[in-house]
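What follows draws every value from the coordinates through simple rules; no lab data is involved. Computed from a prediction, not measured in an experiment: that's the story for all the values here. Cβ atoms are built from the backbone, for glycine too; each structure is taken alone.
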Structure P
Amino acid sequence: MTAPALLIGDLFIPGAVMRDGLEPLATAGYSVEACDWPVTDYDELQRLNRQIEQAGPASVALPGWLREKIRAAHLVVVHFCPLAGDLIRECPQLELIGTCRTGLSNIDTTAGVPVINCRGRLANAVAEFTVGLIIAEARNIARGHAALKQHRWQRDYANTGRIPELGGRTVGLVGFGAIGQAVARLLAAFGMRVLAYDPHVDRALAESLGVALVALDDLLRRSDFVSLHAAATPETTGLINGARLALLSPHAYLINTSRAALVDEPALIDALQHRRLAGAALDVFEVEPLPADHPFLQLDNVTLTPHMAGGSDDAFRRSPALLYDLIRQHWQESRR
C-alpha cells in the first residue's frame with residue numbers, strides 16, 4: 001500500500017508544477033496528491049508571507065479542508081504555505097516535510113518532524129540580479145532610464161567623475177554560501193578581485209574559487225563594492241552598522257540582495273545623504289512595501305528594487321526537482 005504525499009503549491013509554484021518536479025515520489029512508494037494554498041492574489045500572498053516571517057507560521061490560519069489533507073499525509077511539500085506546530089503535532093503519521101524554499105520561516109521546525117529545505121535554489125537568480133544591481137548603480141543605468149522617461153537627457157550624476165568599470169576593482173562578499181559563491185564566479189569573469197567574509201566557510205573552498213577569506217573590517221576597508229549574502233540571525237542583525245559603514249571608502253558601493261536586518265538603515269541613509277558612500281543598491285528593506293515618504297526615495301545615489309532578486313521563473317520551476325534530489329539524499333543518509 002502506498003503512503004499519501006501531499007504537495008501544496010501556490011501562485012509562484014502551482015501544485016501541478018510541484019507534481020511534475022516531484023514525479024519520482026510515485027516510484028518511491030507514495031500516492032501523490034497536489035493542490036494549492038487558496039491565495040489568489042500576488043499582493044495578498046506577499047503580505048501573508050511577510051506576516052509569517054514576522055509572527056511565525058501559526059499567525060496565518062489554513063482552511064479546514066487543507067488541514068484535513070495535511071493530517072492524512074505521510075509526506076508534505078510546501079512552498080509559501082505555512083505549517084504551524086499545532087497542526088504538525090496533530091499528524092502522528094507525518095514522516096517528512098519538504099519545502100521548495102531556502103528559508104524555513106513558514107514551517108515550525110521544532111514540532112518533531114524532519115524538514116528538508118531547497119537550499120541553493122535561488123543562487124543563480126540572486127547572483128545574476130546582484131551583478132545587475134552593481135552595474136546599474138555604478139553606471140547610473142536606472143537613473144538614466146528614469147530621466148529619459150521624464151524627457152530629460154541627463155549626463156550628470158552623484159558619482160560623476162568617479163564612475164568605475166568592474167575590471168581591476170575589489171568586491172567584498174559578506175556571506176559565502178551558495179549565492180556568494182555564484183556571485184564570486186560571475187564577478188571573477190569581469191576581472192574583479194574577490195574577498196569574502198564568512199566564519200562558517202572552509203578556507204580551501206574559497207581558495208579553490210580564487211577568493212581570499214578575510215576579517216569583516218578588513219574586507220570593508222579594501223573593497224570597492226560590498227555585497228551582502230548572509231542569513232539574518234541574531235549574530236548578523238545590524239552587522240553593517242554606522243561604525244562599519246565608516247570603514248568603507250567614499251568611492252565604495254554597498255549592495256544588499258540578502259536581508260534588510262543585516263544593515264542599520266538609518267546609518268546607511270545618513271552615510272548616503274552625506275556622500276560618505278558613492279552609492280548603494282538595495283532589494284530589501286526594514287518595512288516592505290517601502291513607504292511613500294521613505295528617505296531612500298529622496299536620494300540620488302541609491303538604486304531600489306522591490307524584493308525581487310530571487311524571482312526568476314527558472315528558479316521557481318527548478319525547485320521541486322531539486323527538492324526531490326535533496327529528499328532522496330536524506331533517505332539514503334537515514335538508511336546508513
Structure Q
Amino acid sequence: MTIENILKKSLLGERLNNQEALTLLNSPDWYSIAQAAHEKRNQLHSPEKVTYAAFRVLNYTNFCNIDCTFCSFKDDVESDRGYTLTLEQIAEKAEHTLSKGVYEIFFQGGVNPSLPLKYYTDAFEILSQKYRMNIRGLSPVEVMRLAEKEGLSVTQLLSILKKSGLNSVPGAGAEILTESMRQILSPKKLSAEDWCSVMGDAHKIGLKGSSNIVFGSVETPKDVVEHFNFIREQQDKTGGFLSFIPWVFQPQTKRFKVRYVKKWEYLRLLAVSRLYFDNIPHIEASILVMGKDIAEMALHCGANDMSSIVLEENVLKSYGIRTLEGAEKFISNAGFTPQRRTMDYEPLTVASK
C-alpha cells in the first residue's frame with residue numbers, strides 16, 4: 001500500500017496494521033505523514049487548544065539494584081554515596097511545590113529493596129492528605145519488585161497504595177518493549193509482557209497513566225512497531241493509557257550507545273504514533289528532552305499536549321519550561337490557546353483546586 005493510501009486509511013478512522021506503521025516509519029516523506037497526523041489530531045481534539053500540566057518530579061531514592069546500561073542516576077544498594085529522602089524532606093518538597101502553584105507530584109526513584117511498604121504509604125498519605133496533592137507514582141518495575149518483597153500480588157499492592165493516595169501509575173521503564181532491546185537496556189528489568197501486566201493491573205483498579213517510547217540507540221523500525229503493538233494491544237484490553245509520549249535517549253554512560261536523532265526523525269515517529277494509536281486519546285510533545293523549537297513543531301505534527309512543566313529533574317538534562325507563565329507563553333506563541341490540565345486531562349484552574 002502506498003504512503004498516500006495508508007494516510008487516507010487512518011484519516012477515515014480505520015486502524016493501521018503493523019506493516020503499514022513500518023512503511024510509514026521507513027518513509028522519507030515525513031512531512032506528508034506529519035500533515036496527516038495533524039489532521040488526525042484535529043479530528044480528535046480542539047484545533048485551537050494545547051493542554052499542559054505542571055508537576056514536581058520527586059526522586060525519592062537513587063539506590064537501585066536494576067543496573068540499566070543507559071542510566072547514570074543510580075547508586076548501588078551497598079554504596080554509601082546514594083540517598084533516600086526522609087518523610088520530612090518529602091514534606092519540604094511538597095510545600096515548595098505548592099508555593100509555585102503546582103499540585104501534582106511524580107514520585108519515582110530507583111528499585112531500593114531496603115524500603116518497606118510503610119515508607120510508600122506514609123509518603124503518599126503525607127502528600128495526598130496533608131498537602132492535598134495528586135500523585136503519579138512509581139513505575140512497573142518498582143511496583144512488581146515491591147509486591148514481591150512484601151509477598152503481595154501486584155493488584156493487592158496497588159490497592160494499598162491507591163488507598164494511601166496514589167492516583168496514577170506512569171508507563172515509565174518501557175524504553176523499547178522488545179526482548180532483544182531489553183537485553184541491551186537492562187536484563188534485570190521487566191519483560192515486555194510483565195510491564196504490560198503491571199500497567200493492566202493498575203488500569204483495572206482505576207489507576208490510569210501514560211505510555212511512552214524512548215528511542216535513539218540501536219533499535220530498528222521493527223523494534224519500534226513491536227513496541228507500539230504491545231502498548232496498543234494492552235490498551236485494547238484495559239484502556240488506561242491516557243497519553244503516549246515519544247522520548248529520545250540522552251548520553252549518560254559509556255556502556256550504552258546513543259545515536260543522534262534527527263529532528264525530522266523524531267517528528268515522523270511522533271506523527272506515526274498519532275496515526276497508529278487509535279485507542280490512546282493524547283499525544284505529548286517532549287519539550288523537556290527535545291527543546292522548545294522541536295516541541296513547537298511537534299504541536300503541528302500530531303501532538304495536542306505539551307510535556308509537563310517540571311520543577312525538578314535529576315535524571316535527565318532538561319530543556320523544558322519551569323514556570324506556568326512560560327508554558328502559557330510558549331503555547332500561545334506556537335499559535336494555540338493554552339489549557340492547563342490535571343494528570344487525568346481534566347481542565348484545571350487555580351481556583352478549582
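Identify the structure, out of P, Q, from whose coordinates relative contact order in percent (Cα under 8 Å, 6 or more apart) was calculated to give 24. Label of the source structure: Q. Structures P, Q were shown, and mean projected area of the Cα convex hull in nm², for residues 107-306 alone at 12.6 was computed from P. So FRET efficiency 1/(1 + (r/R0)^6) of positions 11 and 323 (r between Cβ atoms, R0 = 30 Å, to 0.05), computed for just one structure, reads 0.25; which one of P, Q is that? Clearly, the read-out refers to Q. Each of P, Q could give helix-only ellipticity at 222 nm (-39500 (n - 2.57) for each DSSP H run of 4 or more, over all residues; to 500), but the derived value -10500 comes from P. When Cα Rg over 2.2 N^0.38 Å is worked out for each of P, Q, structure P gives the greatest result.
For which of the structures P, Q does the calculation of distance in nm of label points 7 Å out along Cα→Cβ at positions 83 and 147 return 5.2? All intermediate terms of the calculation are to be shown ahead of the outcome.
Numbers: P: 5.2; Q: 3.1.
Here the read-out was taken from P.
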